[in-house]
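Only the coordinates and a few stated rules stand behind these numbers; no lab work does. Bear in mind that the values here come from a model prediction, so they are computed numbers and not experimental data. Cβ atoms are built from the backbone, for glycine too; each structure is taken alone.
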Structure P
Amino acid sequence: MKDLIDLNDYSRNQIETIFDRTEELKANPYQNRLSNKTLAMIFAKPSTRTRVSFETGMTQLGGHAQYLGPNDLQLNRGETIADTAHVLSRFVNIIMARLFKHQDALDLARHAKIPVINGLTDFLHPCQALADLYTLKEHKGLDIEIAWVGGRGNVLNSLMQITNKFDIPIRFAGPKEREPEEDMLSRVKNTTIVGSAEEAVKGADAVFTDTWISMGEEKDAAQLFKTLKPYQVNAELMSKAPDAIFMHCLPAHRGQEVTNEVIDSAQSVVFDEAENRLHTQKAVICTLLNV
């Protein structure tokens, strides 16, 4: 594969190959595979895990990462995505872009002559989904059932895509107006909408949630809190799935979508999940650069 934009473009075998490389790189993190290789990191929006994991990963493998924030490129002054892609292709070996519009990621990959990694868009977050599935594989294996409690979003979209490749069922519980979009549901066959959070988590091997308020929704926060309150992941809900692990892409808004007693409990693997961003992304970079 030339790029990682959408996990629908990847087969189960290709994802398993990335996981094999992840396991190898996690066991032996410091190598020289990326000597003299440079990763351009385009950030239209800030991040903790995305920036630190990609930058650290390049360093551990002997390469170099360049942070390009909103004020570091000419995109804000009218240069096109296409021109940016052409220029960066002359300077660096691979691009990671954390963007707002998914179309911008598609355009960047279409015009770049080098691999492009989708570090997040408003539609998909494939890097998070790879880390999530790898974490599930480590803790539970992949003969599992997943509960998602809360609302739709880019993380859920990519998780539905990748678990669909492995025939892993997801039960979704959330307000009607926050359910996955029909267009997304039509792309996968593994996701079922259920009536309550309790129904979703019963028998689940993993319980997922995500922030209730996405960037740009702050003005609607009060109403969203009221609508989503019945879908908070708390100790009472997790007691319905005593053998399940709890997962969250982070950052978590403690006291909103999840309580402290859950995220800090023995059931929580959120920091293993965060760490695995580093290992899976290193595997993606090596795969795309064929090193």
Structure Q
Amino acid sequence: MKHLLKMSDLSTEEILDILNLADQLKYELKHGIPHNHLKGKTLGMIFQKASTRTRVSFETGMYQLGGYPLFLSSADLQIGRGEPVQDTARVLSRYLDGIMIRTFEQKEVEDLAKFGQIPIINGLTDFAHPCQVLADLMTIREVKNVFDGLKMCFIGDGNNMANSLIVGGLKVGMEVAVACPNGFHPDKQVLDFANSFDCFTLTDSPAVAAKDADVLITDVWSSMGMEDEIEMRKKAFKGYQINDEIMAVAKNDAMVMHCLPAHREEEITTKVFEAHAKEIFEEAENRLHAQKAVMVKLMADN
């Protein structure tokens, strides 16, 4: 494991190793046990998309690991003025011990890894959100104790979250069902991977996907950069909501997760959100612990 670019880069064993380390680091933090695994290391954090959870969790996590987080806005970098990604990668590799980037195109993340000499972490692209899904898997295991035998259901846009949840869920042994409107399906390469599993379902019916689900997950209908599509998407995604009707067909003890921010009464009702707020905000906290584990795995021995 040299980088974290997308979930398909990770083997099942690597995913479980990250989750086990995340559990350990969470325990140590809660009990005041120091873990300065990255003392003297510096993480550059490139943001071309705004962020709450990603910035705060990476910055705090790096500090807790004894390292130094350096916020790099694209507005302040030459990459935002047309410098080729390969040049930025080669320069920053001489200053930093690792880079986390939150941007639009997956190719930009892949190019940083190709031309740089240090670990690259995908903090989010339009294609993938591996850090969030590692936190999601960590939360599922905390609540359910196992992955085997569980059914994960995602309802909504076939976006970066759907792409990463499908791959991550299948790799750890869960059944995965996804409900998306026609025209909003997950990426073809993700579906090609998923269709090799008998335990994967893609449907346009939220009720079918949610049937007997142990875990229900959703995301906003319009992600960052889609502001001009909001009204169109509200029509397209009408009915793609986690609500009482969907909860009624899932398992009685089904958990609900959301990567946040949540638009209540769109993709999830206020009632369901508040009933499962403990799980949702534990999931948000686990971004910190899962990302610390990723940083330790990638940067501790470099």
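I have 16.1 for mean count of other Cβ atoms within 10 Å over residues 44-51, calculated from one of the structures P, Q. Which structure is it? All intermediate terms of the calculation are to be shown ahead of the outcome.
Values: P: 16.1; Q: 19.0.
The read-out was computed on structure P.
Figure out for me which of the structures P, Q the number 3.3 belongs to, where distance in nm of label points 7 Å out along Cα→Cβ at positions 84 and 252 was derived from the coordinates. Mind showing how you got there, number by number?
Values: P: 3.3; Q: 6.3.
For distance in nm of label points 7 Å out along Cα→Cβ at positions 84 and 252, the value 3.3 is produced by structure P.
When mean count of other Cβ atoms within 10 Å over residues 180-187 is compared over structures P, Q, which one is greatest?
Values: P: 13.1; Q: 16.6.
Biggest value here belongs to Q.
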